[in-house]
Structure P
């Protein structure tokens, strides 16, 4: 049995440590934009950088989170320097001095490009600032804390729906309503989505660790309620992805990746808030069971969606953590097996052993998705870095102290 074989845990731990170092090395050495400042906006799978590509808010916020978390755990001064660089980019180029909030994208030279305010992006800024605050000294914390509180206040002012609850997807630069709320051309135009609410939950939970404000606590508990009572389907335990204004669901595919990501993030939020803990523990297992419907035992990986049998980098990273979390809760060996299997799949199929980092994914025919980014608007170091950090934290509990 897996859990009785300490050698498996030692190997898993060692591989995670090695992979984490390699991911951080890639991003700290290959993605700095020495021509125009900040970080590059796009790199393809062959390592070719497009210096004309726009630079996205999500990419830069996730870089700030990644290197803040890395420095907090590994204490390498280089990681702090990269985090400081990312903070400077967000503050100087993405922050809207006129209306508050952060632009969705800037041009390659850092000038404002898409000035709309996606709430998904604002949430990632808050998530990143909260992590950055944890590695700063008291003198530095005062100013950054003010900025983080400003992001929270901005989200609550412009995105919270006081009539029907929840958060709108996007607003215009000045906070006024938009007709087109989509995150990208690939997305649907729904006013409320699981995805945005998941990352507001994640951000509010991370911020509450260091700023136990009563209103923040209330809003965090409200988000936990929304997931437990509305967003998770009470029959299937899959995530309902899209809603209208009044929280009526819209038909949509099952997203196995978001299922398994939510399984552990919801429990983490409940633990931080100390709210509905038993419900969240039960749901973490139930949602992991539902997500496992998309686990392909022949290849040892979790499928992206029920209609799209691709294996994406972020899905496998979240699956590794989500299944490990379910095993920790109820000690059923198949969950640990799925976690280890996803990790093996990552090492054998997603990791680019020649150029570094992970490929975007493997398509339905088992081929590398060669036209997707290695670095880009959505291809960031957050999912895989976090999976390594979470895995190390959890697995270390099962390795005897030498």
Structure Q
């Protein structure tokens, strides 16, 4: 497990830190520490302009090969980029689904024509993506997808519904898992489609969250045309699983820096309002610090054993760990706030940063695979235990 960086890496750290310091000013200054979990609805237009500012500096898609518009950075330098991005308080990325999921998947599985068509817009920060995986009856059980794709007049048309689709209302494209073979079940007979969000047959409806915001949506496809299919019909499951591998990549270190920012705010508040004098609170802060360090060491371990920036089997524990840790951090924030946790000053009655954190972290152990599903994955894939019995 590699925990240190070379002098060249540290010089790179100074470079990206300096660029962020010089550019998170003016119209972008108000974006600092905004757009994260529970706050994704804030400043969407300004954050879109920030994506293009990043692109002008060459700071989008930093881990992509240079041939596709990236910087081709090493794993170590990608880690540094994400760490410094979060350390600077740079805003939540509007383009992260395209940069971290759609793009790498097209690079790995797409045709050259598809790479030429879709990758430049992601690199330039001008085309945003969303993910069409979950459905009302296919959340953690992705293999239960019912959305279908039918070949009509030489075009693939999508019929069905997706749900919990983050930033669908701001996106230009969606990658959609749909059934290409009528009557197929589980992981068989699926296709991985690229669908424009700007066409007839696509309806986006916001879902109001516990925080009162609507970062994610229902998306209805009523004969919408798919521009492309990645891979062949029936190969969608393999492409979809490849994409999920990218989700556990180097950006996890940046996520941890965001967690550190939240923990630092809680510690600052505990010192200011006297909560830090409570032995129980001090113990929980110490446990939060320890858990975050363990999270970092595990992430470094899983990335150090990789040759391409993708996580190995040690990543199986990562989602369960960070989701449970973050949920507990939200509860800690409320206890540090004390009675103020239940108060909102006056109209328009906006939640504070820590109140939003607490409410949003209720969902961390559900989305992206529930804790129960994550434990099954660890048991079956990591430990080789018998699979959970299924009803007939």
Structure R
């Protein structure tokens, strides 16, 4: 790859590191938010659930704008919104204020600087044979961000208090603004993309009529449920087991660290095996990891080992999912099409975050959510098998 391509990949990876690190670390403040507001876990979970949904709704829209006008401005605007929503969150006193700040403003900004926009910029700038590795590198950036920012949030809380720590995390997201510069402009499409004269409307219609695309979106729904449930409620699971908050911080950190290896391995694997087979294997591994965790004694060592095993599969589904979108329908509108798949992911995320709070308040435990998570992961492993992994590019139609 050229120096310019490596620079663009590095910028996209750092943007995702900051966005994902800040977004995932906010869940560490659910306990202090609950103590300060008295709103209850279910109400606060609603705000985080709306955030999952908003992150998904924003991405196809932001992707379409980036496909047409370029990536840099979209990413920079998103960073400013993440900062505003995060800095103002400690001052919310009602459920709807939390929904607005966490669920709409911060999450909407996160979607504007999210994977759909970043992966599209990278996919269009590198040759087809390098896309798997490039997407793995960008994905690893998010994992590295979680690894660094989660323990940083715990450290800042001890130094500044939870309000100061949350404010600092919000300000940290402004570091994305200068990183948006290398991503500016419209990056040239590779030769094997969809026909350039094809409109976004036709590209979306063709994708939605493709059974393989729909199966891929359904599988990514399960990924969203899984990731959002764990990211939102793992700190409370740790608390229920009588363990210190630092265990939650280090668990989220280890998930991020070991997902770096998982992301690179996933990007490497899709260059050698069918992407749908890699996805089935990842979801099956998740099901086994959660099953083992449910029946293991809940000690500090158990949480850390679970985080390590889970981390290998946590976001490793992204490179093969992006790769399948591009393979099935070309890369010209991959930001828009992957944004649609991400919307399915975030609908699952909404249910994972919201149901976690509802089930906990009704039953006093998360047992039924863990069982549901296992069944969904098994279903996702099976649903990818019928996907026909072949391009479905159609001639452009008259507009």
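Here are some notes:
- If mean count of other Cβ atoms within 10 Å over residues 89-96 is computed and equals 18.6, the structure in P, Q, R: P
- Highest-scoring label, criterion being mean count of other Cβ atoms within 10 Å over residues 257-264, among P, Q, R: P
- Read-out Cα extents along the principal axes in Å, computed value 59, 48, 46, structure in P, Q, R: P
- Entry that produces -25500 once helix-only ellipticity at 222 nm (-39500 (n - 2.57) for each DSSP H run of 4 or more, over all residues; to 500) is calculated, selected from P, Q, R: R
- Top of P, Q, R by relative contact order in percent (Cα under 8 Å, 6 or more apart), largest first: R
Values in this text are rule-based calculations from the coordinates and carry no lab data. None of the values given here were measured: they were computed from a predicted structure. Cβ atoms are built from the backbone, for glycine too; each structure is taken alone.
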